[in-house]
Structure 1
Amino acid sequence: MTSLADKVVLITGASSGIGAAAARLLAETGATVVLGARRRDRLDALVADIEGNGGTARAHTLDVTRREAVKQFVDAAVAEFGRVDVIVNNAGVMPLSALSAGKVEEWDRMVDVNIKGVLYGIAAALPGMRSRGSGHIINVASTGGHTVSPTAAVYCATKYAVRAISEGLRQEEDRVRVTIISPGVTESELADSISDPTARAGMADYRRITISPDAVARAIRFAIEQPEDVDTSEILIRPTAVAW
């Protein structure tokens with residue numbers, strides 16, 4: 001197994017949910033974590049918690065929809081720690097609604113964060129990984145990237161796209177590992193962005209049974225810990241008690 005000690009791991013969307021859980025777990029396992037999100041106050045509290053427990057963490061205010069900001073995020077990590085071993089492209093939004101509701105601005109937001117944010121992370125981290133001949137890109141998709149449900153067409157489309165991008169990258173690279181993490185219903189703040197009343201009501205029922213962000217964080221750790229010649233291409237993780 002590959003040790004996380006001395007690995008430099010970047011995580012986007014790290015202020016809550018899966019990103020925050022992964023930051024804590026990977027830091028506990030010895031990784032240096034560099035955390036990006038828009039809510040700097042939460043990041044600072046998370047960094048203080050990690051370092052109070054003996055870990056190493058840094059916080060950077062980050063909007064993944066801005067290509068230059070993502071590049072600066074990666075460049076800052078390289079400047080301080082010399083390299084990026086792993087990037088976890090985790091930032092995502094999920095303002096669900098039926099297509100007939102015409103919430104075009106929300107569609108744009110999902111495309112910008114869920115697809116472009118992943119692409120910008122790849123664009124920023126991949127050149128350095130290729131030059132060193134090693135690295136690991138982990139993209140957080142969803143079980144929604146495997147099946148589509150009403151009110152989730154655009155969200156699911158973005159997650160299908162993440163899976164397609166990740167698989168294409170895996171086929172193109174023979175020294176950089178690529179992993180897709182596809183969680184099912186997980187405790188998070190994703191549903192808080194749903195403005196459509198019908199979709200919000202439906203999601204409340206859908207989310208009656210969830211798994212914890214810690215469970216997804218363990219899947220991320222598992223993928224990183226595999227030997228360097230092992231590429232864990234995708235992990236699907238969902239509640240035992242649901243069919244979707």
Structure 2
Amino acid sequence: MLEVRDLSVGYGQVQVLWDVALCVNRGEIVSVLGPNGAGKSTLLRSIVGLVRPIKGSKAYGITYWGKRIDGMPPEDIVSLGIALVTEEKHLFPEMTVLDNLKMGAYIGEARRKRKESLEFVFDLFPRLAERRSQAAKTLSGGERQMLAIGRALMSGPELLMIDEPSIGLQPLLIMKTLEVIKQLRERGVTILMVEQNVFFSLEMSDRAYVLENGRIVMEGSGAELLRHDHIKKAYLAL
């Protein structure tokens with residue numbers, strides 16, 4: 001479905017990613033783990049065209065269903081079926097929940113399916129249906145996370161990328177958010193996520209990659225990495 005090969009990215013004179021390679025297969029939940037500053041968010045932004053890669057080896061490229069997407073405008077990448085929920089969420093605070101959701105369905109095909117997508121989002125997040133007329137700025141942290149994910153789903157993505165879905169949330173809301181991610185997979189949405197809660201992300205992930213200092217240093221199934229000594233010592237304090 002998605003393949004990243006030899007991806008290198010820098011900001012000015014500072015290189016952030018070195019020869020990163022990963023793949024996501026249809027129907028999977030794949031996590032990218034690593035410490036702050038490792039380049040995880042940059043990786044997601046590169047995939048959707050918000051950050052331009054450094055062109056390196058002949059093997060370099062980002063493909064989606066076999067189509068090269070590196071170099072494409074972000075709006076064209078979204079139209080192919082990829083959506084990103086950033087850590088910052090970037091909601092429109094003065095607009096209502098409903099209008100924020102509608103903003104996610106601005107592409108032609110998504111606009112035609114807006115009613116169906118709204119039903120899907122409200123079924124997934126009943127709280128948003130209850131607050132559809134409220135301004136986004138009045139929502140709690142958990143509700144804002146729901147809205148950010150819901151708005152991304154309005155574009156009808158096959159691949160949903162989520163940057164730090166549990167950040168700033170209370171433990172109960174973290175569990176609810178991760179349960180929603182599982183439900184999305186059951187409904188046919190493939191997930192690539194960056195997540196700081198290592199235990200919960202690995203427990204639910206089919207596969208995961210560990211990104212440290214801009215390089216992939218480890219990969220495997222969620223269960224395998226949970227048992228790995230490096231993960232236990234560096235991330236789980238065991």
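Read-outs: derived from the displayed coordinates by stated rules, not from any lab. Note that the structure is a prediction, hence the values are computed from the model and not measured. Cβ atoms are built from the backbone, for glycine too; each structure is taken alone.
Quick one: distance in nm of label points 7 Å out along Cα→Cβ at positions 53 and 213 came out at 1.2 when computed from one of 1, 2, so which one is it? Going label by label, the one that fits is 1.
Looking across 1, 2, the calculation of helix-only ellipticity at 222 nm (-39500 (n - 2.57) for each DSSP H run of 4 or more, over all residues; to 500) that yields -14000 traces back to 1. Source structure of the calculated read-out (mean count of other Cβ atoms within 10 Å over residues 69-76, 19.4) within 1, 2: 1. For mean count of other Cβ atoms within 10 Å over residues 21-28, the calculated result is 23.4, so let me know which of 1, 2 that is. Computed on structure 1. For the read-out distance in nm of label points 7 Å out along Cα→Cβ at positions 149 and 229, a value of 4.2 was computed from one structure; give its label from 1, 2. Structure of origin is 1. Determine which structure produced the value 27 for relative contact order in percent (Cα under 8 Å, 6 or more apart), calculated from the coordinates; the candidates are 1, 2. It must be structure 2, since only it matches. Taking mean count of other Cβ atoms within 10 Å over residues 37-44 as the criterion, the top-ranked structure out of 1, 2 is 2, with the highest value. Computing semi-axes √(5λ) of the Cα gyration tensor in Å across structures 1, 2 gives 28, 22, 16 for structure 2.
Here Kirkwood radius over Cα pairs in Å, for residues 5-44 alone was derived from just one of the structures 1, 2, and that gives 11.4; the source is 2.
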